[in-house]
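Q: Pasting the structures here.
Since every read-out is calculated from the coordinates, none of them should be taken as a lab result. Quantities reported herein were computed from a predicted structural model and do not represent experimental measurements. Cβ atoms are built from the backbone, for glycine too; each structure is taken alone.
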Structure P
Amino acid sequence: MVFDIQQQIEQVLKSIDETDLDLSIQMSRDFPASMCDIHHGQVYKNVVRSLEEESQKRFISLTCNIDGAAVYTSSEQSMWAFTACLNELNRSIRFDMDKIIVSVGRKKPSRKIMQKMLKPIVSSLHKLEQPRLYQISDYSYQMLRIYLIGVSNDKPANSLVQNQPEPNALYGCSKCEIPGKTVAAKLFATPNQSAKISMTYVRIFPTSKGRQPEMRSNARWCDI
């Protein structure tokens, strides 16, 4: 089920006070030396610089998460949700439930279904990169672009989103082309578990001394 992303963003912007939205850093050429918020990161700076020659420079950036949650305790049924926050909102309200953009699926998807779920979301996000007029609070209006600049997922969700092997599978590293190897690892007890030490197996991706691994890229994917 894909909810209208643009409509949700419009509702969030209309519901806030004008002072809750900070776009001032987008008009500045000076960025702080230290990183205190996502606005000070390299990706954000790159977006600001890419719009320097544009007439409409202001934008809203999104950080999203894709993950599953059990419908109820001890249930194999889960709901998979695409959620996104508006980074320009003050942090005091940025992660409030009524300020979050949502799209949901009813269960853990296969890789094929995940790609179908993402297709309309990606299409919508591409369209939102063009400037549109948005109402902010009751009396203010701004021409804004929307950019997705960050995704925060756990590794199983990343493997689904990026259509890659599971992180514990052969070639499961999302950054390199090392097949990896399985090694034994001791699983020590925690205060909430029994004192028994058990053995498990994990996949690691070691590099040889003096030999840099081949990094994954679109160009390499086409070659392979």
Structure Q
Amino acid sequence: RFVFDLPEGTSSGLTVASALVCKASKEGECVNDKGKPVIRPYTPVTAPDVEGKLELLIKHYKGGAFTEHIFGLKAGDSVAMKGPIPKHPWKANEFESVGFIVGGSGVTPAWQILQAIDANPQDKTKATLIFANVTEEDILLRKEFEDLAARKPEQFQVHFVLDKPPSGWKGPTGYVNSEVVKEAFKKFNTTPESNVKIFVCGPPGQVKAICGPKKSMKDQGELTGTLAELQYKKEQV
């Protein structure tokens, strides 16, 4: 977790389900082989209206140009940021239920929307999170998700899926297939026949297997993979 101070009394100015891009704040630092700044997108885990700070959850990928840079920062250092980059114009009660199928650091956009639902007493949207990881230690924001589901079980539920589960693991294992999705989405009736939206975010291979390669930021493109197999429509993903 990286916490950045904002000017006193100000918030990030981002919208729910939006990202920002980051680069090194000093000229010539963290550049590619052509001398251009390395720029990476991130979704903050602090709610947009939080004043005085902005928090990023970043996984350390060895050899990643910007990852190595940001993990080398010290207290008091700064990062250049620009945004927002909208991903989905979230509206309370637009859908009866929503489903999130995410992997790794792709969980951060889901956390933004879940926080927004939780913070709005008028938002009755029900939400299911399917979060895939390799090991139990890889699960980001686990306590926050479990606390949310325990506090409002009638509105939130969480399913962790592990590729390499420890002995005694009781949750789903292996790939997120149609059976895993169907079972997880059953409680809140997050079915193709209902007023639902499914959000998919994670490594390219996972996204392709779940819904097919996305055409653009605003267009799912042809729906394939697990969600097509379950009869969801392109407009629902």
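Q: Rank structures P, Q by distance in nm of label points 7 Å out along Cα→Cβ at positions 40 and 112 and report only the one at the top, that is, the highest.
A: Top value of distance in nm of label points 7 Å out along Cα→Cβ at positions 40 and 112, among P, Q, belongs to structure P.
Q: A further question follows. Given a computed value of 3.2 for distance in nm of label points 7 Å out along Cα→Cβ at positions 72 and 208, which structure among P, Q does it belong to?
A: Considering all the candidates, the number was obtained from Q.
Q: So if we calculate FRET efficiency 1/(1 + (r/R0)^6) of positions 24 and 128 (r between Cβ atoms, R0 = 35 Å, to 0.05) for every structure here (P, Q), which label has the highest result?
A: Looking at the calculated values, the largest one is P.
Q: Out of P, Q, which one gives 52, 39, 38 for Cα extents along the principal axes in Å as computed from the coordinates?
A: Q
Q: Let me ask something else about it. Hey, FRET efficiency 1/(1 + (r/R0)^6) of positions 96 and 200 (r between Cβ atoms, R0 = 41 Å, to 0.05) derived from one of P, Q reads 1.00; which structure?
A: Working through the options, I get structure Q.
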